[in-house]
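In what follows, structures are represented as structure tokens.
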Structure P
Amino acid sequence: MNTDHAWKLSYYNLIIDNFNDVVCIWNTKHGSVVQLDKDIYSCFEKNFFDSIPSSDLASYIKEGLLVPQDLDEQQEILFTARQRQYSLGQSSLGFVIAPTVACNFRCPYCFEQGIDRCGYMSKETQRLFIDFLEKLLHNNANIKNVRITWFGGEPLLAYDSVIVPLQSKIIALCHKMNVTVAFSIITNGYFLTSEKLDFLFKIGQTKFVQLTLDGSGEEYAKRKSTSIDAFYRVVDNLLNLSDYLHKNTIDAKIKVRLNVDNDNYEDVKNLALSLKSDSRFCDNIDFSLERLRKYGHCQELQSFCTTEEFEHLKYDFNSFLEKSFKFPEPKTVFCGQHCMNVFCVGINGELYKCEHDIGIQKHAVGNIRNGLTYNKYFLDFMDLPLPKKCLSCKILPVCMGGCPHRRLMNNNNTECDFTINNLIKVVKHFISEKEVN
């Protein structure tokens with residue numbers, strides 16, 4: 001590595017610990033954590049890089065702590081994001097498909113309130129999607145894998161009429177085109193009964209299931225506008241699925257999304273413990289504490305967490321379950337929907353850029369019959385600039401401004417998903433876990 005250039009400290013260096021004779025630095029742009037002797041760090045502070053041994057200097061450059069003097073790191077991040085967003089040569093293609101927007105529950109926080117909740121994807125629309133997918137694969141030789149996520153409403157309401165026939169046709173098409181395919185499903189779990197598992201997981205190449213629980217017993221029934229019996233049925237389906245995947249040695253993961261606010265956290269903790277104590281619970285289940293938010297037409301709840309409150313709950317929850325802390329890796333974009341290779345498909349074949357737009361006709365950006373329309377909504381979604389406070393933030397590489405859809409709906413104002421102090425706390429915990437292991 002050439003160390004003869006003029007160097008400067010990366011803007012994205014964060015001190016996460018300063019003790020005894022060592023300073024620990026996390027570079028959020030590079031995703032590295034480096035421990036420096038105090039004398040070396042003193043050279044850093046004074047920009048005395050010439051006094052650092054060349055072998056050490058090369059290491060600090062490699063880890064991103066030092067960057068070329070003429071490098072504009074912010075513009076590099078933004079340019080890399082644009083490359084990822086607009087590249088048409090990517091090897092993967094993703095679709096979030098709603099076979100129906102009907103649902104058997106009525107969650108007060110659901111972002112789909114206010115849209116027409118009737119209707120299922122017709123056989124004709126299914127045929128048009130296969131034609132659309134085949135055309136995309138034929139015209140893009142770089143695509144080597146396809147990812148499909150079933151969404152809703154509750155997608156398993158359309159299990160027989162849409163999921164089974166369309167999933168089978170997608171698998172056959174991808175096999176013919178020599179492209180790999182994997183399926184995921186986002187479900188409330190009520191209809192995830194044993195008789196569906198063989199198709200979904202042995203035949204249908206389903207690799208991931210997300211199932212939502214907001215509490216146990218009466219708390220669940222209240223939040224889902226359903227019965228306590230429904231809660232026990234969902235839990236039974238979840239644990240049977242975990243046991244099924246384990247016994248059949250099927251490589252698929254289950255994510256249990258635990259939606260919390262300030263009222264149900266203790267109940268959610270007890271629910272997680274109860275599930276883990278069941279004999280059918282296996283290592284293929286991962287619990288993810290998620291923050292309830294107000295979206296669009298959803299009903300107002302009085303107990304939404306602030307960013308700081310939720311961070312405290314999540315940190316406590318991971319410690320409570322002795323979950324390994326995930327290192328906050330840098331990313332090029334916030335989510336796949338912000339890229340040209342991922343779209344959502346409505347029940348009538350409309351194309352959207354985000355699942356939160358499904359069913360909102362004015363937010364459609366095309367359809368599977370005619371393809372993408374470069375309308376104002378599409379361009380606004382893709383080209384929404386990052387807010388000034390994000391551009392100056394040292395954790396920009398970790399969050400990339402947060403959810404673009406949420407910002408678009410809120411005049412480009414962003415409610416931060418993270419705080420610097422909490423991320424430093426998580427990184428410190430991650431390091432301590434790694435040292436112990």
Structure Q
Amino acid sequence: MEKLPYERPYIKRLTPGAMNKFGSHSGAQPFKHIDGVQVTNLIAAYGSPLFVLSETQIRRNYRSAYRAFSTRYPKVQFAWSYKTNYLNAVCQIFHSEGSWAEVVSGFEYRKALGNGVAGNKIIFNGPSKSKEDLMLAIENDSLIHIDHLEELNLLITLSENLTDKPRVAIRVNMDTGIFPAWDRFGFNYENGEAWNALTKVVASGKLRLTGLHCHIGTYIQSTSAFGIAATKLADLALRCKTVLDQTIEYLDLGGGFPSMNTLKGAYLPGTDTLPSIDDFAEEICNKLINSDFAPNELPLLILESGRALIDDAGYLLGTVLANKRLADGKRATVVDFGVNILFTSFWYDHQISPAQDFSPHTENMAIYGPLCMNIDVIRENINLPLLNPGDHLVVHKVGAYNMTQWMQFITFRPAVVLIDERQNIHLIKAAETLDYIEENENVPGHLKAK
């Protein structure tokens with residue numbers, strides 16, 4: 001008989017949970033398939049780690065969100081937030097559903113044009129628009145959301161000799177009861193800065209004021225904050241009508257709706273505590289409909305939601321590399337994906353599931369990535385069955401930001417595949433290679449290897 005490896009004794013902390021005749025249940029369940037496709041087959045074909053996106057879930061999320069708002073308000077338009085996930089295949093799914101594009105840089109703007117989005121359906125946000133970016137947006141009749149006075153002055157200068165006035169809005173920051181307030185972007189509502197900017201836009205005679213925009217924060221867990229924002233934007237729009245004789249065509253409430261991920265430090269899971277998209281829709285739409293707009297003059301409502309529409313459509317598949325005991329006896333499992341590609345592990349306690357059957361024995365453990373950095377922690381504490389090298393894991397709800405904020409650091413960035421509605425698998429971004437990473441490098445002649 002083969003001798004079993006020795007592990008020194010340790011004290012195991014009991015994990016509370018629903019009891020049955022077998023003791024407390026870990027909550028972990030094997031997660032073997034994504035949209036009917038076997039996890040192990042995906043890893044065998046495309047390598048580990050691997051990002052997987054579900055087209056079915058993306059479309060389901062979009063349609064659910066659109067239904068939530070359009071059944072409560074007569075004029076609704078979504079604009080896909082490119083910074084959330086700007087892989088072209090992802091953007092094309094949202095555009096095929098009717099979504100415009102919301103971008104925050106010249107890079108993203110050109111990506112939207114490349115994806116076939118008409119210029120008049122691109123919303124250009126952000127504090128860093130170059131002269132060239134603004135001219136491109138003007139030429140394509142895009143909606144330019146002004147962030148600061150320098151940008152406003154530049155736009156007025158660029159518009160001096162134009163026949164058609166550029167369509168603009170201003171971004172408004174305000175107190176909605178959320179701390180910390182996002183007051184670094186746009187013009188403040190409470191101190192009159194926003195009103196001064198609006199009067200300057202109109203007085204210039206060079207710009208066409210068409211909308212008002214706000215984005216009060218990210219992962220907002222309070223529906224009332226959006227109600228306050230909607231009320232203040234509506235009041236500002238009505239004041240534009242009565243004082244400046246300017247009809248505001250749209251109110252852009254931005255994004256910031258949470259996904260159902262669980263924030264670090266949260267007492268209960270996000271699925272049990274967070275408002276639904278219907279809750280946010282009810283609050284925002286009620287405030288606009290009950291404002292002083294005439295029924296036939298209600299402005300278009302634009303929403304730039306990103307995270308809530310794609311987070312739960314993304315999965316990260318990985319493989320166990322090793323197990324070890326820490327100095328205090330706690331079990332640690334090392335996997336082949338780190339915080340360089342799972343950036344949101346700094347924010348969330350991601351659900352992690354084994355991708356194969358496992359024994360009923362569980363233990364509280366830490367999950368570490370492969371990087372030679374002490375911060376490479378996927379989960380500080382998680383109750384999972386004992387995992388062996390070569391076993392596979394699935395990290396849930398990783399569709400937002402991880403494929404735009406990932407870093408090429410120590411390891412290659414992995415491939416991304418999309419499972420379509422017919423369970424076909426598409427490689428939408430290939431895994432990095434050394435040649436790809438070194439493509440733009442140049443070594444001076446005297447330093448080249450002999």
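Structures compared: P, Q; top value of distance in nm of label points 7 Å out along Cα→Cβ at positions 306 and 410, i.e. the largest, recorded for Q. The maximum of distance in nm of label points 7 Å out along Cα→Cβ at positions 66 and 330 over structures P, Q, that is, the highest value, falls on Q.
The value 0.55 for FRET efficiency 1/(1 + (r/R0)^6) of positions 138 and 162 (r between Cβ atoms, R0 = 25 Å, to 0.05) was derived from one model only; which of P, Q is it?
Details: P: 0.55; Q: 1.00.
The value was obtained from structure P.
helix-only ellipticity at 222 nm (-39500 (n - 2.57) for each DSSP H run of 4 or more, over all residues; to 500) computed as -11000: which structure among P, Q? Write out the running numbers ahead of the final one.
Values: P: -11000; Q: -8000.
Value -11000 for helix-only ellipticity at 222 nm (-39500 (n - 2.57) for each DSSP H run of 4 or more, over all residues; to 500) corresponds to P out of P, Q.
Of the structures labelled P, Q, which one yields 0.99 when Rg/Rh (Cα atoms, Kirkwood Rh) is computed from its coordinates? Working through the options, I get structure P.
Of the structures labelled P, Q, one was used to calculate Cα extents along the principal axes in Å, for residues 50-217 alone, giving 69, 47, 33. Name it. Intermediate results must be reported in sequence, preceding the final value.
Working: P: 69, 47, 33; Q: 48, 39, 35.
Going label by label, the one that fits is P.
Kindly point out which one of P, Q the value 2.8 was derived from, the read-out being distance in nm of label points 7 Å out along Cα→Cβ at positions 378 and 426. Show your work: numbers first, answer last.
Details: P: 3.3; Q: 2.8.
Computing distance in nm of label points 7 Å out along Cα→Cβ at positions 378 and 426 on every structure in P, Q gives 2.8 only for Q.
FYI, it's all coordinate maths here, none of it is from the lab. Computed from a prediction, not measured in an experiment: that's the story for all the values here. Cβ atoms are built from the backbone, for glycine too; each structure is taken alone.
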